[in-house]
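Engineer: There are structures below to look over.
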Structure P
Amino acid sequence: METWRLITTWGTDPAFNMGLDEALLESDESAPTLRLYTWRPEALSLGYFQRYDEVPAAARAPAVVRRITGGGAIHHSRELTFSIAASIEHPLYRGPVTGSYERVHEAVARALAAFGVPARPRGAEGLLSDAPATGMCFHHSTPLDLCWNGRKGVGSAQRRRAGRVLHHGSIKIGRSPLEGAIASADQHAPGLRAESFAPALLEAFRAAFDAVFEAGVPTPTERDRARELGPRYVDPEFVRRR
């Protein structure tokens, strides 16, 4: 079995969250790193290529950042965010890009099933949560997104750079005012929280990737780099860029 580093940060500042994920993408650590985290204050993250004015909900968000990954905007409230940083040569990322999404989402679906959530890939069907012109990730679905109850509940995006990959994922534990009637795990598991869902996700990743998770922390270099990069993600000019 392969040893992965596990970094867990609950209730972390939005700027540091984004800075640390980029630092992990740049890292020279040989082992894959799985990071599980939540946000405080809750924030809306714009996809790397979005414009602020494409997302009406951004004006109502308590905080807004720009992610390093693409895709639509996400309201990080009542959810578990995860990231996986590893070499592009790692078996998880080998082959077509779609294959890595399928492998990750299959494991996430297994974890959700442990709480009675019937998550599955959307496939060719449309979803009740699909909505035009909002710019929100969970109002736009692709065949690989996980859904239940006819709505999207898990979305992912990746950034590939200099021989490494960062896979971002958002698992909706509950609904939020900025996203409305999307799928959420607490529809099937009332009272579920991100911290109580995390062990099931770890077990699913362990089984899927033949991994042993070793609890760790960012290296001093990663931590310093995260603090250096973090302010950029909340800089008004960067957030609102056109």
Structure Q
Amino acid sequence: MHFLTFTLYAPMCSCGEVAVGERRMSWARPGRSAVLGLVAAAKGILRSDSAGHDDLESGLYYAVCTDAPGRSLVDYHTTQSGRPARGQVFRTRREELGASSKVQTVLSVREWRADALYRAALWLRPHSSVDLRDLLDALRSPAFVLYLGRKSAPLGLPLDPQIVVADDVFGALATRKTNPEESALLDRIGWDPGKLVQLACDGDAPGVPDGSRQERRRDSVVSRERWQFADRVERVWEVEGT
């Protein structure tokens, strides 16, 4: 099988779980919606393009290997936002804050992951209309600025997308060539190639080993425009790093 693999690293990132009220916590690894959202941004797919997002959601299997889980950081966050009058639309941030009589402060607690490093893999579902080569070209030259979880978390390494051929997803990630920038970063954060790493993939993906545990996440895209997601089963297991 052919797998599209790429690196995900940012000095600070957020792998958002279900956000309720003022608490905005982070999972320890990027979810399916985060990875496919990054790919959609690279391809220049707008949030309003439901067909484009549906093609990615229905056409791809997803997996993420956590090489370095990073450290958890919690931030007490304050943001000012303007409340538009009836029929008013703010075109710029300056215009929004200029509505001084209607500016409100939103308080939240937000969790980040510092120095977390992941390898992601995508491969085709049966009858998929997605072209992996097209996705590889988009990740090499993205249409929009890419970030990992939040707009204030730009990527710290090139994605370095590669298409590899392997029997299963772990073989694909193990076959992926590590570039010098990734090697230098792994040395800096103290990565041990002999330790166990965590691998997670879609619950219905082929090649899931016996003994993997099952987790449920709400990160299957229903509508990007309305910010709606559905529950999804994910299979997780630990393997020796490579």
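Engineer: If distance in nm of label points 7 Å out along Cα→Cβ at positions 30 and 198 comes out at 1.6 when worked out from the coordinates, which of P, Q was used? Walk me through the intermediate numbers first.
Structural biologist: Working: P: 2.8; Q: 1.6.
Derived from the structure labelled Q.
Engineer: In terms of distance in nm of label points 7 Å out along Cα→Cβ at positions 102 and 182, which of structures P, Q is highest? Spell out each step's value before the answer.
Structural biologist: Numbers: P: 2.5; Q: 4.9.
Once distance in nm of label points 7 Å out along Cα→Cβ at positions 102 and 182 is tallied for P, Q, the winner is Q.
Engineer: Another one. Please state which of the structures P, Q yields 1, 7, 15, 20, 21, 18, 12, 5, 1, 0 when P(r) over Cα pairs in 5 Å bins from 0, in percent is computed from it. Could you put the intermediate results ahead of the total?
Structural biologist: Details: P: 1, 7, 15, 20, 21, 18, 12, 5, 1, 0; Q: 1, 6, 12, 17, 19, 17, 12, 7, 4, 3, 2, 0, 0.
Among P, Q, the structure yielding 1, 7, 15, 20, 21, 18, 12, 5, 1, 0 for P(r) over Cα pairs in 5 Å bins from 0, in percent is P.
Engineer: Have a look at P, Q and say which one yields 23.0 for mean count of other Cβ atoms within 10 Å over residues 6-13, as calculated. The partial results should precede the final answer.
Structural biologist: Working: P: 16.4; Q: 23.0.
The value was obtained from structure Q.
Engineer: Thinking of P, Q, which structure, once helix-only ellipticity at 222 nm (-39500 (n - 2.57) for each DSSP H run of 4 or more, over all residues; to 500) is computed, gives back -6000? List each step's numbers first, then the result.
Structural biologist: Numbers: P: -8500; Q: -6000.
This figure was derived from Q.
Quick note: the coordinates plus some simple rules give every number you see, no bench work behind them. Just so we're clear, the structure is a prediction, and the values are computed from it rather than from any experiment. Cβ atoms are built from the backbone, for glycine too; each structure is taken alone.
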